[in-house]
Structure 1
Amino acid sequence: MKKTAAVLAILLVFTLCFSAYAEEKTTYTLGVCGDYNDYWEPVIEKLKEEGITLELVEFSSYPQPNRALADGEIDLNAFQHYKYLNSEIESNGYELSVVGDTIIAPLGLYSLKVKDATEIKEGDSIAIPNDPSNGGRALKLLETAGLLTMDPEVGYLGEKKDVTENPLNLEIIETDAAQLPSLLPDVTAAIINGGNALGYGYTLDDAIFIETPAEGSDNPYVNILVCRTAEKDTPIFAHILELLQTDEEAKLLYELYNGTIIPAWETTVTGAEEAAAQ
C-alpha cells in the first residue's frame, strides 16, 4: 500500500512539473523545406516582441518534416499542400492536422513561341509535370485555359487518360518537373511550378496563363501550417497563423517573389504592382 502511494506521489509530482513546463514554454520549432521561407521573418520578429521564440528548422527532403512532427521533434511544419499531407497521413498513419492556409505557388503556362494561350494551335505540344502530385493539376490548368476538357469526376487528380476532349489534338508531354523550364525551346508551351520557374529566372509576369484558385475552391495545392492533431487547439498556433495572414505579409510575398508565390488567405493586396505601390 505504501509502495503504491509512493508511486502515485511520484506521478503527481511529474505531472505537476510537466504542466508547469507546458505553461512556461516559450520556444517553438517550425519545419520548412526549400529556399523560399524569408516571409516567416516578420512573424518571428513579432513573436520575439511577445517573448516567444519561433525557430525555423530546415529539412532537405519532403518526407522529413512530417516524420519529425509526428515524432515530436518539432512543433509545426509549413512546407506542403493539402494533397501531400493527405497522402502522407494515408501512407504513414500520421495524426497530423491543419492549422490553416499559408501560401500557394501557382502553376504557370510558359512559352517562348506564343504570347497568349489563345494562340496555341492544332497539334502544338505542351509539356507538363510527370509526377502524380502536379500532373493532374497541370491538366486542370489546361482545362481552365480552354484548351481541353477533363472528366469532371477526377477534379485536380486527373491523368492523360481522363482527358475527354482535346479539340486541338495537343501533344501532352510528361516529364520531370525540374526539367520543364529547359524544355521551353523544344515545345510550344510548358506548365512550370513556382519554385522551378524562379530557379530559371521566370516569374508569373512571364507566364501566358496562370492558375488562380478562387477562395473556397477545392484546390488541394494550397500550402498549409500543420501540427499534431492532439495539439490542434493550442492557442499559440492560431496566433502564429494570425500573424502570418495579414496584408503586410501579403505585400512582402509579392515583393520577395513577384507573384510566383502568393498568399492563400483573403487580402487587399492582389498583385506585385500594387504591393510595390504601397
Structure 2
Amino acid sequence: MKNKTSFTTALVVILMTGWLLTGCNSTQKEAELFMGYDFNKPEKFNMPESLFEVSGITFNKGNADTLYAIQDEEGKLFRLAWDIPKQLHAKFGKKGDYEDVSIMDNEVYVLKSNGSIYAFPLSEAVFEEPERIREIKGTLPKGEYEGMFGDVSTGQLYVICKNCVDDDSKSSVSGYILKPGPDSTMAQAGRFAIDVDQIKAITGKVSRGFRPSGLARNPLTNEWYIISAVNKLIVVTDAQWKVKGAFTLNGNMFIQPEGIAFDKEGNLYISNEGDDLFAGNVLKFRKSGQ
C-alpha cells in the first residue's frame, strides 16, 4: 500500500509540474509585445469613488503630472496626480452621457455621446463652477460618439463614430475632423474611415461590427490607437487610417476600456469603468525600453 501511495504521489507531482511549465510557456507567449507595449504588465491606478464610471482621459500637452478625466454620468472635469486618489473637479454641465475629453490650445473639449461638444478655457478648470462654457451642437451627424482626440499641431479635433446612421459598422467606421472657430463655432474640416475588413483579416472577431470607445495618436510614431469596450479590442492604424495591427484585450484586466491617451514619452494609458467587483481604474503601459 505504501509503494502504491508513493507512486500516486509522484505521478501527481509530475503532472502538476508539467501543467505549471505549460502555463508558464502560455504566459510567455501571451506576454509578447504588441506595438512595443506589454499588455500583461500595467501599472494600475484605482480611481476614487467619484470616478467609478471613468470614461475619457487626457493630458495637457502630454504632461503626465496631471491626469484629466471625465465620467459618463456627471458633467464634471476631474484632475488627479498619478496614483493619488484625491481628486479636484470643475462642473461644466448637467447630468448626461459624457464620453471623452481633450485639451488643445489651453481649451478643454468634452464630447457628449450625441455629438455635442462642451468647451471652456483650461484656466477655468481650477474652479468648481467654471465660466465661459459653450455647448456646440449640430456639427456632427446624428449618431453615437465616444472617441475624440485633439491635435495640438493643427488645432483640429478628430471624432470617431461608435454607431452612426450612415455607417455599416461591419464594413466601415466613419470619423470627422473638426476645426474650432470663434464665437462657439465648429466646422467640419474633413472625414476619415476605418476599413473593418482590415481588422477582420487580423482578428476575425468583429463579425457584429466594430464599435470604437476612444482614440489617441502615439506621439512617437503618429500611429492611431483605437480602443473598443464592446469588442475588447485595440486597433492600430497608420497616419492614413490603414490598419497595421489589432490585439484582443484580456477581459479580466480590461473590465470596460473606455478611454485612451498617451503622454509625451509615448507611454500608453487606458481607462476602465468599474463593475460589481472592481473599482474603475487607469492602466499605464510603458513603452518598451523605458
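At a glance:
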item	result
Computed 2.7 for distance in nm of label points 7 Å out along Cα→Cβ at positions 74 and 250 - originating structure among 1, 2	1
Parent structure of the calculated result 43, 22, 14, given that semi-axes √(5λ) of the Cα gyration tensor in Å is the read-out and 1, 2 the choices	1
Origin of the derived value 13.9 (mean count of other Cβ atoms within 10 Å over residues 50-57; candidates 1, 2)	1
Among 1, 2, structure where helix-only ellipticity at 222 nm (-39500 (n - 2.57) for each DSSP H run of 4 or more, over all residues; to 500) as derived comes to -10500	1
Relative contact order in percent (Cα under 8 Å, 6 or more apart) - highest-scoring structure of 1, 2	1
Structure responsible for 14.1, with mean count of other Cβ atoms within 10 Å over residues 114-121 calculated and labels 1, 2 on offer	1
Per mean count of other Cβ atoms within 10 Å over residues 98-105, the highest-valued of structures 1, 2	2
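No lab work stands behind these numbers, since they all come straight from the coordinates. All of these numbers come straight from a predicted model, not from anything done at the bench. Cβ atoms are built from the backbone, for glycine too; each structure is taken alone.
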